[in-house]
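Peer 1: Structures for review follow.
Derivation of every value follows stated rules applied to the coordinates shown; laboratory data play no part. All of these numbers come straight from a predicted model, not from anything done at the bench. Cβ atoms are built from the backbone, for glycine too; each structure is taken alone.
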Structure P
Amino acid sequence: MSSRSNLPLLLSNAETFYRFAAYFTPAPDSTLWKAGNRWLGLDPVSGQVLVPSIPGYPPDVAIRVPDLMATPRRYGWHATLKAPFTLAPGITMGALHRAMLALCALHKSFVMPALKVQRIGNFLALVPAQASPEIQSVADACVMGLHPLVQALQPFELQRRRCRVLTVEEEKMLQQWGYPHVLAQFQFHMSLTGPLTEVSDEAVHLLIEQAQASFDGMPPSRFDGVTLVGEPVAGAAFSLIHRYALST
């Protein structure tokens, strides 16, 4: 599997990507996938722009909704398992491919707990209604299993990931693994908005109601794969590269 010709097509064409990340993305034909893309306003596979339905929002909020979704839209509908990283010098796409195959082979697919809308700090997200050791195990495997392939962060990158004052344990995780919210600090979440700093409490309440109407009561979702995504150039939207299936 080490030669470029043996890689999946999209992966074989990804050697010039600026950064990569490992995501959970719902199955492409799932209700959760379609609802999330509709919420963010973009189908990342087709590139089709989707207009969100926002009845009942005050005019000023309705106008700003696309901006509120801009940050999560750039990263796509997902939950981060391994935060964006650059491959270390000498590491090939073949090595990354083999590492993804190996870690996915060690984990069986499973049904996730129900997801609920929750405010996390300054943004809205979908989070599991109860703890999931299975999700934690896959996330830990992505963080630790891919780390030997990753280039150490530059000082400016470390500083960028200190978007707020970190706890002692979060700083330790940042220094060791390149991201503060991993392992014991990990919280599975699928971002629904960017920062809500300038949004009124009334508008946030309406956003929560709309999100609940869009996502509550969905059928259980399977966690059956880990998706490799890539950032073609710095600041660009992330692209789906290859979805690796967990064992069955």
Structure Q
Amino acid sequence: MNNETLILSDFKKNGFAVLDRMYSNIEIAQIIACIEDASNEHELAESSKHLFAIRQVIHKIPTLKSLVFTENLQTLLASLFNESCFLTKAIYFDKPSQSNWFVAYHQDLSISVDRKKEVSDYQNWTFKKGQYGVQPPLEILEDIVTIRIHLDTTEKENGALKVIPKSHSKGIYRPETIDWTIETEHICEVKKGGIMLMKPLTLHASNRTTNGKQRRVLHLEFSSKQLAEPLQWLEYSKNLGL
């Protein structure tokens, strides 16, 4: 069993994993330049002293797709899903050096969809930033895989995610019910060019930035399951290749 196979086995068991050197320094530089050039030409981002973010970033910067979906990433996706998968969400965000906020423990229970339509087992509707969000059935959430591509080295001091191993296997797990006598916390430090895999049901959080360093991340979500009609994933993209 090679190292990557071991990591993927740990991912399925623990709900998260870190893979180093998925992207070379040159590939990371190309991704950053692509985002910065597009951002300078167009007003794509939500920007403040606390956060710089571009939602639907692959849709807004189409040239980014060929840089992100490398052979390495596509091979990884093939090993993560039994069926063919597709992109459902893509966000670029930067936690700037002056940011001084933290995110409490939570699960990612909402997905972005193309419309609001009352459908059985789809609940807790929201409308934020011009997008409809809804909590889908558990089997949809359990299928999703999040891949966070780290464009900077992320350490404990600049907002590395904290997770509770195996919490993804406990269904909807309310943060206020966490029993710290039986649960443990793991800090996911990731080197530049590495990725973090995570299941959205894995309880996760992040601390304030304290070392003045950037934390730029491309957050991608994938699934192999279609939603109940007439709902569709807002950012559905089947063609992940070049």
Structure R
Amino acid sequence: MATPNSCRGKSARRCERGEHVKTALLFDLDGTLVDTDALHLTAFQTVLAKHGIALTKAQYVEKIMGASNALIGEAFLSHLPMAEREATIEAKEQAFRDMLGQLQPVAGVAALLDYAAAQGIRCAVVTNAPRANATIVLKALGLADRLPLQIIGSELARSKPDPLPYLTGLEKTGTLAAHSVAFEDSLSGLRAALGAGLAVVGMTTTLDAATLTRAGATIAIADFNDSRILELIRTRMAYTTGAGH
């Protein structure tokens, strides 16, 4: 891919080596890097049915997609003691992991990561999924080595929709929100990323483009082959030719 205009001239080598780049690409996992929502829905339906709850897809989209497990437990299992509530949620996560087979990343992920590596752009996963899920899913996708930094919402004081996971991602990558981009498929994730000051690319794996853009997404895309992604990244990238700029 061509080097951006701001990376030409005297500063070209520095840009190519990633020096002075303050840009990060921060990816949600489920529904963004991989379309796993159907598996999550089935797993939740299976475990909640044992408690007399017939979960619909509409309820999944409204109350589960993008939410932390703590909030999901509160929404659907508040009648249970905390220990049983947590055990039920963990049973769901195990059911989800048991259903994983040959996963494929959303189209265009590899090319986008190649572009980021060539430009010195830092990348990380920012997810409300448990670390065990993130580890097994990224490994199955063949992306574990390419995305070794994973920010797990439940390991922080607050998870999405709070901005803290994305703010933590920016801190860990040493980058700036004003120059970085998040990729999200849920309204909860969009709120978190926007709250952190990021531009957001909405993924239409579950929600439609109109819903995502109304919620604040700069663009809404079906996959990572959309040429508008690079246009957005280039507008956010920050290259400097000297200290203090």
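Peer 1: For semi-axes √(5λ) of the Cα gyration tensor in Å, the calculated result is 24, 23, 20, so let me know which of P, Q, R that is. Working shown, then result.
Peer 2: Numbers: P: 29, 21, 19; Q: 24, 23, 20; R: 35, 17, 16.
The read-out was computed on structure Q.
Peer 1: Determine which structure produced the value 26.1 for mean count of other Cβ atoms within 10 Å over residues 184-191, calculated from the coordinates; the candidates are P, Q, R.
Peer 2: The read-out was computed on structure R.
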